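**Q** In the part that follows, the structures are each spelled out as structure tokens.
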Structure I
Amino acid sequence: MFWKDFFLLAFGFTTLLYKSLAQSQNYSGDVMLQIPDFYPENGAGLPSNGKVYFSSLYKASVIEYDPLNNTYREFKIPGISGNPMAHVSGIEASKWSSDTIWAIIDPAFVFATNGANMTGPDGLVSINITDQSMDIIYLKPVLERAQSINGGTRVVGAQDLVQAPDGSVYLIISFGQAIIKIVPQTRALSVFYSPKPAISKISYTGIELVSNHTLVVWNTAEGRFETFEINSPEPKAKFVKILNSKSLDSRKIYGDALFGPSFAQGRCLLLSNPGAKTIEVFTSNNGWNSATHRASIDASRHGGFPSFTYETLGKIYFGLCFFGDGPYGGNRTVFPQGDITQEVVEACKQK
């Protein structure tokens with residue numbers, strides 16, 4: 001836990017909204033989540049309780065969905081939820097932590113304007129799902145440090161994150177191309193990786209841990225995977241050669257979140273591809289020295305743009321962003337979750 005006094009203060013200002021969804025449904029096959037103004041940008045299943053945690057982009061809050069009881073509750077973040085200059089995007093819920101999830105706080109318009117408007121908070125919030133306490137860690141000091149390393153390119157717009165076995169959290173920054181390390185127990189922030197010169201346009205969009213010590217990152221500006229050893233004293237990007245490239249031009253992938261199904265044990269990754277409305281499946285049998293493209297799974301059947309995938313109760317789903325509803329969302333009340341379990345299993349098991 002972090003700073004118990006802060007936890008209690010945060011809990012006092014946190015609003016928990018418990019609601020029953022309109023229609024009971026088994027969480028199998030495509031699922032229609034009926035949550036007004038939900039607009040999820042990312043989601044993650046927590047192995048310890050089988051629940052799914054979503055970022056509610058425009059509300060700047062976190063939604064916990066219980067698929068077994070078909071209920072949800074909303075965690076409102078003090079000073080962030082309802083702030084028109086803030087969004088909540090990336091979510092992490094991992095096997096390394098049974099009672100805590102993490103959510104990314106972003107400037108509201110940084111992605112919609114392709115980096116032209118960077119006004120707003122950059123942060124990471126931890127939410128203890130047992131006592132509903134929160135801790136917000138603002139990233140401005142460490143992002144300025146990354147900017148000084150890369151030669152002056154502004155570093156802003158956290159996109160995705162992952163937790164390592166020791167509890168550390170690794171967070172990628174899209175504009176300015178950096179990886180930030182957070183030690184939750186001490187709230188320590190450090191620049192894990194910041195190249196010079198950095199790519200100023202959107203670059204890192206997805207991150208996943210494929211072993212206890214290896215990170216895989218998707219660089220959408222270059223159309224490639226990069227790997228990093230977290231135990232290295234001087235982390236450097238190692239570029240992954242993509243095989244079977246005739247089936248896919250990786251340079252044309254406008255990638256988003258990256259996710260590794262649990263059954264694959266780090267040998268298969270799902271890359272959301274909003275531009276093509278597909279989920280790209282890659283495998284590696286050599287520790288991600290190279291990767292093979294196995295499939296492009298169609299994710300267009302409900303409209304919207306597939307921006308993330310997640311796993312819960314033995315099923316794998318894609319989630320959709322509806323950017324066409326405008327920069328503040330709209331009046332949408334139903335948000336489809338597409339079941340792609342069978343397609344993913346078949347693609348990941350190819351040799």
Structure II
Amino acid sequence: MERLAVLEVLDRDGRARLVHGIHGWPVTVGRGLDNDLVLDDPHVAARHFQLGATPVVGDGAGQEESPASPRIEMQVASQTINGVWLGRRHHGAGSTVPLDSGTEWTAGATRLRLRLAAAPVAMELRLQPPSARALAGVVLALLLLLGTAVLETYLDSDAQPFLGRALRQLLPLVLGIGVWALVWAVASKIFRHRMQYWRHVGVAAWALVLMLLFDYALAGLSFAWSQPWLYKIRPDVGWLLLAGAVCAHLRLVLSAGRQWRLTAAAIGVLTLGLLAAMLGLRHHDSGQWWEPLYGGTLGPPWLRMVEPVGIDQFVNETQGLQPVLQQRLRQAEAADFPEDEDEEWDDDGE
């Protein structure tokens with residue numbers, strides 16, 4: 001007999017793990033053995049729902065019925081407790097729900113999808129295997145990171161041999177990227193059934209490159225335009241970039257849909273909340289919103305875009321740091337020698 005439709009039982013990834021061919025209407029679904037499709041789900045009733053087809057009648061101008069594309073309706077059984085869910089809408093016992101080809105719904109804890117034979121098949125999705133171009137981007141990011149680490153090691157004034165210092169700088173960096181990417185690759189294997197290890201390596205490497213670029217750019221702009229606040233926000237901007245890197249990894253782990261968008265939005269809100277909490281605690285403890293009190297970058301003179309201030313103005317402005325530094329000194333002394341310890345010391349001395 002000609003197959004009129006198929007009823008698919010979907011897994012968590014939206015792929016069909018069971019396909020039931022429909023050769024005639026109606027079709028009954030439930031846990032009972034007298035159903036056309038038997039579901040092994042304790043949250044499904046013995047007769048949970050029934051699918052029926054009504055031919056589309058012509059408009060009276062000589063157009064005949066079209067049995068190839070009938071109108072499908074789902075009749076929810078009256079004895080079910082859980083009913084069915086179409087998206088966020090619940091349909092209880094006795095409801096009648098119209099269905100189209102490709103509609104997904106949930107009966108109990110089982111996801112189902114109806115596909116009609118007359119409906120067009122969706123286009124094939126392109127499978128993107130690792131290409132030489134993508135691998136070249138990963139290699140470029142790694143070379144930039146390693147080159148930056150070697151340059152910083154070379155510029156660092158240290159009496160130890162350069163090779164030993166370079167290895168101590170590079171090995172943790174390479175191992176950290178490898179382990180970080182491996183964790184995300186395992187997550188991709190679980191959710192997408194593909195490791196995509198080198199893609200995760202590329203995401204981690206380019207994220208670190210962007211962090212370095214932002215760090216150098218903010219420090220350079222702070223020196224060039226005499227804006228110390230640009231230097232002060234550098235550590236906190238790094239947290240935002242890290243959250244963006246996590247979202248990029250999740251883009252490879254989760255399907256590009258509503259689940260990924262909600263997860264990315266939750267990560268963004270959580271990151272902003274943590275930053276706000278960190279700033280609040282820092283201001284409560286030290287009276288400062290940012291950890292550095294002043295800009296700490298000294299670049300070449302040709303990088304300056306504003307005129308330097310005079311000596312008198314510089315001295316007047318630095319005098320404003322004295323109360324802040326004295327307050328920090330008092331806080332440090334209070335942390336080192338609390339009052340209860342002083343009293344205990346006095347008692348012991350007596």
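Please treat every number below as a calculation from the coordinates, not as lab data. These numbers were taken from a predicted model, which means no experiment stands behind them. Cβ atoms are built from the backbone, for glycine too; each structure is taken alone.
**Q** Who wins on Kirkwood radius over Cα pairs in Å among I, II, i.e. which is largest?
**A** Of structures I, II, the maximum of Kirkwood radius over Cα pairs in Å occurs in II.
**Q** Can I ask one more? Can you say which of I, II returns -2500 when helix-only ellipticity at 222 nm (-39500 (n - 2.57) for each DSSP H run of 4 or more, over all residues; to 500) is computed?
**A** Of the structures listed, the value fits I.
**Q** Can you rank I, II by relative contact order in percent (Cα under 8 Å, 6 or more apart) and just name the one with the largest value?
**A** Going through I, II one by one, relative contact order in percent (Cα under 8 Å, 6 or more apart) peaks for structure I.
**Q** Out of I, II, which has the highest value for FRET efficiency 1/(1 + (r/R0)^6) of positions 101 and 117 (r between Cβ atoms, R0 = 30 Å, to 0.05)?
**A** II
**Q** To test your reading of the models, identify which of I, II gives 2, 8, 12, 14, 15, 13, 11, 9, 7, 5, 3, 1, 0, 0 for P(r) over Cα pairs in 5 Å bins from 0, in percent, for residues 173-332 alone when calculated.
**A** II
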